[in-house]
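Undergrad: Some structures are shown below for you to check.
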Structure I
């Protein structure tokens, strides 16, 4: 296993803050973009699957942890990327997908999921038992959350054999994937709350016979004051998180993991890493960029291809989303026009759940095929994908549609890469 994660806190203690960004997506184009960026930077790459996305029952992608691992490894191998520099993680591993079940049943599924992740070779495990189950009193007591996290940790240790994973504890508010409400004021985790979370977990782990595991608890998830909803972003303000940075002076073996960092300005990522938020999670922004590129290519297609032969990709995507509302109806609101705009443009990018739908995949294939048979004029690239146009004109980018899409995704990753000084293993 790469030792980058184990050395984040050590580097900070020596006055050289280092960070790593975590790519949270299962889409092959996003994974390709992540590998390409790591190749260019000569860095390690951290790729994570979530409990809803990939689990022992398949998740919404239909993939088991071993399937996800094989997908990533195959992409890396195809690009000549050194597998030893690849770190796989499991995000929000806990009862989240089974919250509607009583706690014993939900935790039973969570244990089996964590075991499947670890046996598949995932090296970074986020233990997140913060969500209430069907028979729980709300809100859950910190003690209950910690005890359930310890149960999951024990299962992971038992399943891991000699290749022991590292752990992240804690959770962020709001829930994963972006806020659904208006963002007028966002509370930063208090120093007291962060310290209490650590103290309770440390004590519970000791009581559960997991004291020797604690040095591999590398990070705590807190809310540094970054979030996004459908159409706005809360930008990082270092002054509001100063108390969390100060806490790390007392917790020298830890760094913070920051979730929902999508859509921040580049300087925010540099400031977050400097302030101890060494693991930066990014997900929806990557598929948001992918959708942008596909929408741009679809617009180019309508200019170049006869109407009856066009893929109509964006119309197909919206129709499929309307026919299957489960991934967005509890997130988007308003009249029909408002919800249509949210389906198409929301920062939360609930469209990311639909790229594997057969109709959508067929439309994407048709779009790519049409544009491969009809060369895209440079002038149209300039109009619809100006950054890619500049790279094509410079001879640094192949104008093949998938290459254009992957490059557009990498524009998001470059901001993260610029902030994370990846150490050599």
Structure II
């Protein structure tokens, strides 16, 4: 991230693009010009607003390609929120016919999408049978223009002439064409709408069929699908969410119920709090899972973990790395995190077993178990202020300042909520 900040700060010093945008509404820069500072593809591709350089964030700027060698920068609204899917996942049985694809070994967006297509999940979600893969990979966008909203008010007209686009998957059926943008193991608050809008505009020029943009994400055996509609193909900001679903892959008729989990923790002893690892301060448990998925590929420094887990600072990635160590799934040596034997064994299990094991590891710690048992008995989740006394009186928890105690208590609540949200998975 520091590299991206340095590049765009240097470009501002040389080109004064903030002044140009203020006067003319937009700044156009070539890939050749960017190449003087850094390889263009490394500093122009932003999957989420969190990836933007600081100078862009401070001035509400974003960037779009307008042809194969040119980009436009302006205070334009290019990202679409990824609202949380709050309902529980629906179980989807894996197929015994797929002998070359195993859900325990999915390592990329393309593999995850192919697997979902192979078991008929995409057909089922869009309610159209017989979808067939047609386009994927790099394509030319064709020629089109559109209006896009500006943060300063009004809109900007953008003309695109054969910009390079990348389609993760395009499926065609009798009635419609499904364009899929996929992400794996990354938790994001929003996504670059261009990744669906540009392919949709390209296909709109060559087909009269209904175009259905689909955002696909895969994490720990759970697939989230979000379908959008583009209301006006001349308006970049007219795309809106119409349908979403969460699906859980399983190979047996099993469920994680209250009873199953309670039986599991009843036979799991409470562990002693580690003295060399800080109590977790990492609210989004799915990021801990994403971190472990990344560590399966090899050890990483904190800065190498920021992008895969969807955080912006090494301090945050350290929090999540330490949380994985706290659960006994990873270790940190010489400034690098690596997955340990226990972590590797857990990650090799089927998603159902893996999630149950995550829950058990969390609830093997006294404070987490106390908060969970309270919810089991009363149906109510402790507030952060109710959790604070548990942290303060536990002598094994490191002495912390009041603000840090509050943040740790917030993590306890968030992790227990993650457990509650994932109870009753499967069939």
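Where a number appears in this text, it was derived from the coordinates with a stated rule and is not lab data. As the structure is a prediction and not an experimental result, all values here were calculated from the model. Cβ atoms are built from the backbone, for glycine too; each structure is taken alone.
Undergrad: One of I, II was used to calculate semi-axes √(5λ) of the Cα gyration tensor in Å, for residues 190-301 alone, giving 41, 20, 13; which?
TA: II
Undergrad: When FRET efficiency 1/(1 + (r/R0)^6) of positions 30 and 222 (r between Cβ atoms, R0 = 25 Å, to 0.05) is compared over structures I, II, which one is greatest?
TA: I
Undergrad: If helix-only ellipticity at 222 nm (-39500 (n - 2.57) for each DSSP H run of 4 or more, over all residues; to 500) is computed to be -11500, which of I, II is the source?
TA: II
Undergrad: Here is a further query. So mean projected area of the Cα convex hull in nm², computed for just one structure, reads 22.6; which one of I, II is that?
TA: Going through each structure in turn, the value belongs to II.
Undergrad: For relative contact order in percent (Cα under 8 Å, 6 or more apart), which structure out of I, II has the highest calculated value?
TA: The structure with the largest value is I.
Undergrad: Between structures I, II, where is distance in nm of label points 7 Å out along Cα→Cβ at positions 70 and 126 highest?
TA: Top value of distance in nm of label points 7 Å out along Cα→Cβ at positions 70 and 126 goes to structure II.
Undergrad: If you don't mind, another one. In terms of mean count of other Cβ atoms within 10 Å over residues 150-157, which of structures I, II is highest?
TA: When mean count of other Cβ atoms within 10 Å over residues 150-157 is calculated for I, II, structure I comes out on top.
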